[in-house]
1. Please compute volume of the Cα convex hull per residue in Å³ for structures 1, 2, 3 and give me the label with the greatest value.
2. Out of 1, 2, 3, which one gives 3.0 for distance in nm of label points 7 Å out along Cα→Cβ at positions 194 and 378 as computed from the coordinates?
3. Name the one structure among 1, 2, 3 that helix-only ellipticity at 222 nm (-39500 (n - 2.57) for each DSSP H run of 4 or more, over all residues; to 500) of -24000 was derived from.
4. So if we calculate distance in nm of label points 7 Å out along Cα→Cβ at positions 354 and 386 for every structure here (1, 2, 3), which label has the highest result?
5. Output the label of whichever structure in 1, 2, 3 has the greatest value of distance in nm of label points 7 Å out along Cα→Cβ at positions 114 and 250.
6. When Cα extents along the principal axes in Å, for residues 234-321 alone is calculated, the result is 55, 40, 16; to which of the structures 1, 2, 3 does this value belong?
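Each reported figure results from applying straightforward, stated rules to the coordinates on display, with no laboratory input. On a predicted model such as this, the values are computed, not experimentally measured, just so you know. Cβ atoms are built from the backbone, for glycine too; each structure is taken alone.
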Structure 1
Amino acid sequence: MPHAVKNLANAKGLETSLGSPIFAGTIAAEDDLHIARIRAEGAIFIGKTNTPEFGLGSQSYNPVHGATGSAYDPNLTSGGSSGGAACGMATHMLPTADGSDMMGSLRNPGAFNNVVGFRPTQGRVPTVPSNEVFYAQLATDGPMGRNVEDTIRLLGTMAGYDSRAPLSLRDKIPSFDEFRKVNLDDYRIGWMRDYDGYLEMERGLLGVCEASLNGLTAHGAVIEDCRPDYDMARLWQTWLTFRHWAIGGMKPLYDDPDTRKLLKPEVIWEIEGSFDMPASRVAEAAVARTDWYRALHAQFEHFDILAIPTAQVFPFSKDTHWPQRINRKRMDTYHRWMEVVIGGTLSGLPVVNLPAGFDEKGRPMGIQFIGRMGHGRRVVEVAVAYEAVTGDRERRPELIDKT
């Protein structure tokens, strides 16, 4: 079975450039753990999948390998950071793909290419090797697939406890044959929309997602608007603190003038954001993150699962590094336009992106389903039920043979 490894992960004998000219041509000496597990199952590694530089940003462009377009329009971005993986599957170059997710990197490219991306519970897919095994709780590796079944079968290969990752989960993933789609009759879905207008959304995007959700009501599902009791501006500041703190470890590349000049401005901005960060700010962010988890936990007293769009814009030109505005609202950072995904990351809960449909221009969009802590299996079973009653997955791109 052919497989291409995300270019943030190591596969022995293949380049790991991280999308950076600093590391272009670097050949991995060993597999990362989840890649070794895929190799052990007999995968034939055929190459690497493109990412933005160091995986930072939801647009898969870099000076080493260029930009990856959406499978549905190669002039538009495939998203990121698992953009090459998602495009590779949607164009049927790959059956499944490994990816990783800090700020929606399994989810956003899934939405922009009409495929599935599953961000598992933290610790489900251990990160080995890693320089830090206790505090870094933002990013995780995970599976992508053209359908839910393939996604979960790949998860079963990637997941599993490893003593080198002390916080990795010990329970085993059941085989796909043990999964059962949920009964949608009276199944309660909390629709968080745009957090009552807090998030700016491109026109038409909410309508695409709501049309897909409303299709579930014919099968008995109950859809109700909901809004977590939380100051969303506080959540954004919490995200910035943890993001800067996590990326601050790249400071040696900043300190060396020869490598600093090869970093894109967004990477430099992230590193500089970690300078002189007091421990008290990180501690405050930890409390704010805990409060966010509790706010979502309270929603599960009334709802079985929570839903929200996967992105705030449809795929845009791959020549645009990031959207400067959504409608008339200016985006003040290179990733503000993807603020919709940080709720899933900071909660630590299992989240799946599923195809939601297309706008009148044929641009794809996805929807996120967020489940309770420890209920990743139930999130998947909701995905199976959703997939069974929606037809968006069957719409494939029209490929043109250029000679």
Structure 2
Amino acid sequence: MKFDYKARVKDGRVINGSIETANREAVVEFLEKQGARPISIREAGAGGQKGGIKKRGPFKPKVKLRELVVFTRQLSTMVSAGVPLPRALATLEQQSENKYFKSVINAISRDVESGIALADAFGKHPDVFSEVYVSMVRAGEAGGILDDILKRLAMQTEKDAAIRKKIKSAMTYPTVILCITIVAFFGLMIFVIPKLGDIIREMAGPDASLPPYTQALLDITDFSLSSTIVPGLPNMVFIVGALIAAGYMALRYIRTPRGKYQFHSLLLRVPVLKNVLIKIAISRFARTFASLAGAGVAVLDALEVTGNAIGNKVIQKEIAAAAKEVQNGKPLSEALAMGSHIPPIVPQMLSVGEETGQIDMILVKVADFYDEEVDALISGLSSLIEPLMIVALGGIVGLIAASVMGPIASLSEKIQG
């Protein structure tokens, strides 16, 4: 059996490699002889091919966060009650209503029965169980506190689900208004403006001069409906297609490491959005690091896993820089204070935790504080965005109406006079 491993050697470097051996324990023994501490060990191909569940079709099945929370809580309860893992997993498989999740649990159960560690079995399904999830389960297995770790994981996953739900709820109304605005604009441009334009030209005559904004609107409409770019095809179709293609290319670029970093850096420059993103990232960092530290994971390993779970590449880079400073002997509080996007309260609270030996408890309080801050910010943004979007929609429709009805009213007065 072939295993892929990631381990940290004595000088702090992280090494990766593969080895043919009988089981996971043999890999751990091999690494210990080399003076390395394992970070992650996975069966070769566990990223989704060998031993994983193949997902077919254009719409990939998903496991909702709520389903993962229920699974984690129930598994924690059964483990703490002394139920053997295979039996507990079999029970959870029967209870699951999600067919894809049911197949994932079945695969995990078979792996556990064959002697594979629970964390490694979870690691075969990265689309369901994140790196943080797998690392915490591995730490719980190593420390004999799997039930406690699963409880922490359930709480953490529930918090993440609550934040996502609030953000999605806050953005639903503005998104609907934006879609209505776009549809109304194109509807007026395609069906209403051309007919009104003909009426205005007929009433005004060929030599009449129209207001600049009215003339600009009519010119835009004429260009959109004409076929000057591609013969036989309205220019609007070409323009919309070009915008969709540009959006698709932009999304593809954003998914690259460089594009994602630049996009996240841009988001952190937007005045109001910047505060929301930083608070969400710091809350996630504090809660995840507290859980890993409480599970006995080494500081450097916890920083590496936590950085990958934050969701913002800019702040992740700052945490990676802090990890290097910790490796060189600096306290974590001083190392984090060097990050430009890390609020001063975080290193200050960490300093207290380092002095009292209660880093995990301190960071949980920091996470709770920022969760409340995020709630307040999202509520404020929601109440601010809604009237702004309504004003924007009214402004666009009003501008179009003024551009068309103004000249008509003026010409009517001239005719009556």
Structure 3
Amino acid sequence: MNDLAADSIGAFIPDGRFSVAGASEGPLQGLSFAAKDIFDVAGRVTGCGNPDWARTHAPAARNAGCVQALLDAGAGLIGKTITDELAFSLMGENAHFGTPVNSAAPGRVPGGSSCGSAAAVAGSLCDLALGSDTGGSVRIPASHCGLYGIRTTHGRIALDGTMPLAPSFDVAGWFARDGGLLRRVGAVLLGPPNPGARPGTLLIGTDAFAEADAAVAPALAAALDRVEAAIGRRRAVAIAPDGLAAWYEAFRVLQGAEVWQTHCDWVTRHRPRFGPGVAERFRWVATIDAGQVAAAGAVRRRARRRMDELLGEGAVLCLPTSPSIAPLRGLPGPETERFRTRTLTLTCIAGLAGLPQVTLPLGRIDGSPIGLSLIAAAGADEMLLGLAAAIDQLS
């Protein structure tokens, strides 16, 4: 697992295999982890998936807070993993560094933007891996690669030493092959615990399931029974009274405006070479105007009120993580954008409201994994991680 010479799945960046020992004692002692190449590692350039970014940035002076916390807990860092360019994609196909192999579904994309981290865990190159999630960049690779993954409550984990994309959406997350380890990592990274939340009603998001392929609901039927056994009787709800399409469009505009605000100076100054998809998105975000942002902000406020209403008293919302299994590698651009739209229509739910979401690898379609997700109220990360561990034990 820790052979630094081996990376047959292409999960790591060029020259990205190295070893940093963890503390001699700690709750994660003896485990190995990898870090998405948007997290700083002292003495190394954080490349963010783009050669021009790497060329125009100096080596990091210190480790990102998340990296240091895992080292302090005893885990050993084995390298930095490929990310989609500036974390601005959901496919995991980097035009400069390649596409990591999805060991759970060979021939299909690993999902992005935390593609290398997911591929490394799925391929058993490490025990756990750090990723980030703005629009689904942990949740979607976890679903595609058959892993447990978490998007944490917005602001719960400090992102010092981490490249921002859209700051009001950016969160840290991580991958593991079992729910117990996912929970153990949370005990290290989440800071002071919030043990008060207890699971209440299980809500099934009917409009979210309607966005997925017809094969998804049957594939997740047994998984829903396991979740119900851990939480309690289920109840169907419509998540978005004004339609998930409206929520998606608001997310798209607000994220895009923040991406441009965050990176416009660097893009304008250095004119970087972006690959297909990413280049077009950067051209589009530069055109978003204040009126669009204001209208999208109003939708976001309604979405947050609706999620507060749904998730009171420990309610847990259940939905498919992704609208389908992982797409085949090398899809034409229009098909990739259709998949991106469908996917963000599901992932924007937690993103708009800043909520935690875990994805559980509980379904398969034609031999490929599909994840089931649970969303809870802000700060209820520990509750979700406890559920992931408990459901993992139900067979």
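1. On the way: 1: 139; 2: 197; 3: 122.
Ranking 1, 2, 3 on volume of the Cα convex hull per residue in Å³, first place is 2.
2. Details: 1: 3.0; 2: 4.5; 3: 0.8.
Source structure: 1.
3. Values: 1: -8500; 2: -24000; 3: -11500.
Only one of 1, 2, 3 returns -24000 for helix-only ellipticity at 222 nm (-39500 (n - 2.57) for each DSSP H run of 4 or more, over all residues; to 500), namely 2.
4. Details: 1: 0.5; 2: 4.6; 3: 2.4.
Greatest value across 1, 2, 3: structure 2.
5. Values: 1: 3.3; 2: 4.6; 3: 2.5.
Largest calculated value belongs to 2.
6. Details: 1: 55, 40, 16; 2: 64, 25, 20; 3: 52, 28, 20.
Answer for the origin of the read-out: 1.
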